[in-house]
Structure I
Amino acid sequence: MTTCLPEPTLAEAVAHDELRLLYQPIVRIADRAVVAAEALVRWQHPDRGLITPAEFLPAGHEAGHMPLLDQWVLQRACGDLASLGRLAPAHVNVNLSAPTLATDFCHLVTSALHHAGLPPERLRLELSEGADLTTLTHAAPRLESLIARGVGVALDDMGTGSTDLRYLSRLALHGIKIDREFVGGMLHNPRDHAIVHLLTDLAHTLRLHVTAEGVETAEQLAALERIGVAYAQGYHLARPLTLAELASSLA
């Protein structure tokens, strides 16, 4: 008789060191210089091989394992950036999930920086679009504390939710990231183009950095440069890389 074993959990993946980080470069459009890298987590699943967040994050959310995952990513990403030495880009970007934002997450961030020996100015936190206004408002004092220490904070997937614009006035943000859906549609959908333009103008007025996500073609990159978007990431510029690949490309 065959016994069906339970599916491994995200907590077990952390405990068994099965998680992996890839880094997608963020490029300054004007000169194509790599100014940062976003940490992207994958799971080297014992049965299914390397799987993407879409395949394991929903279960991780349901089981309450997201703060544990975010802690692991913060520690590994800060340590990896420090290990690159002079080759390292200026910043590493790490996503914080809504469940983590509902906790006392300051210690997670400061502990990761301390153990890596990394100055706070080298870390950029990206706030999940899944966080509602109540969660973001509750997290604001802790975020302000981290910002005061030098950590940058950006709103991710800008334009896809209802909380973004209200939150822009409540926190000293570093920047915004325009969602890939608008970038992908801007060349053939005038409304997507208008939204990208609107968000860029708004960010400039508020003196925020603007990064476009999901840039797949040279034509999209050229259009973003004409609009005034300063930074971009996507497969046209660089795919997600292992730490060794990132170091090689920077060298």
Structure II
Amino acid sequence: MEPQLLHSVESGVATVVIHHPAKRNAMTPAMWQALPPLLDKLAADPEVRVLVLTGDGGTFCAGADISSLRAAAGAGPDSMGPQQLAVLAEEALAAFPLPTLAAVRGPCVGGGCQLAVACDLRFADENALFGVTPARLGVVYAPSATRRLADLVGPATAKYLLFSGELVGAERALGMGLVNEVLPADAFGGRVDAFARILASRSQLTQVAAKEFLAGRTDRAAHWAEQARVGGETAEGAAAFLERRSPRFPWRPAG
């Protein structure tokens, strides 16, 4: 099978799988380019409530395919290379309107770590290995990726990761704030599936509004309060609580 992004949708959870096992799921230019339109397609699917990004087999993503970086070094100044394509893919992932979860097994390095950091949440198995490695390759990390990493782990830790290119294990990544949970390998898949279903059961209005606020869009507070009122979201949440049943939240993002 050619290097590609596989995807499926089940029970409200869209799963995108980075598939390039011959090179530890390294991202080719075609794969970087394919991600934004795939995300647009999934965001427009009314069945999708959550996105899980993972890698094929025991590896999340080893970054960009190094052969593509070497080829890009000899390209003309007007051509879009893998670094620019990676930034566009990362920005599209960060802008996905619904909750996103990176499910990380094994190496999550370079562009792979860039994708994981662009997700809202990151779960790692105990064998996961993280690295932000542009200094190993003489690559200038994009401003957006640098800022997003610093917002997640703090400026001092971002400098440590960027300046050194050192790899860190799952428990250390947890201490840095790079991941939310570290799980035993044999429990990893079950926990990711269960948590994705939890996210899918919650209010999309709450989640979408929170993502906007955390991105700095506090000017939209009145809009979201009105959406909750007229859309029946708050009424349904309160009724479900009082009736001791699971809520059936009615609000959906506009297509």
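Comparing structures I, II by FRET efficiency 1/(1 + (r/R0)^6) of positions 211 and 243 (r between Cβ atoms, R0 = 30 Å, to 0.05), which one has the largest value?
Answer by largest value of FRET efficiency 1/(1 + (r/R0)^6) of positions 211 and 243 (r between Cβ atoms, R0 = 30 Å, to 0.05): I.
Comparing structures I, II by distance in nm of label points 7 Å out along Cα→Cβ at positions 51 and 107, which one has the largest value?
Evaluating distance in nm of label points 7 Å out along Cα→Cβ at positions 51 and 107 on every structure, the highest lands on I.
I, II: which one has distance in nm of label points 7 Å out along Cα→Cβ at positions 11 and 195, as calculated, at 3.8?
Checking each candidate, the match is I.
Which of I, II yields 28, 21, 20 for semi-axes √(5λ) of the Cα gyration tensor in Å, as computed?
I
One of I, II was used to compute mean count of other Cβ atoms within 10 Å over residues 115-122, and the result was 15.4. Which label is that?
Value 15.4 for mean count of other Cβ atoms within 10 Å over residues 115-122 corresponds to I out of I, II.
Using relative contact order in percent (Cα under 8 Å, 6 or more apart), single out the structure from I, II with the greatest value.
I
Values in this text are rule-based calculations from the coordinates and carry no lab data. A quick note: this is a predicted structure, and the numbers were derived from the prediction, not measured. Cβ atoms are built from the backbone, for glycine too; each structure is taken alone.
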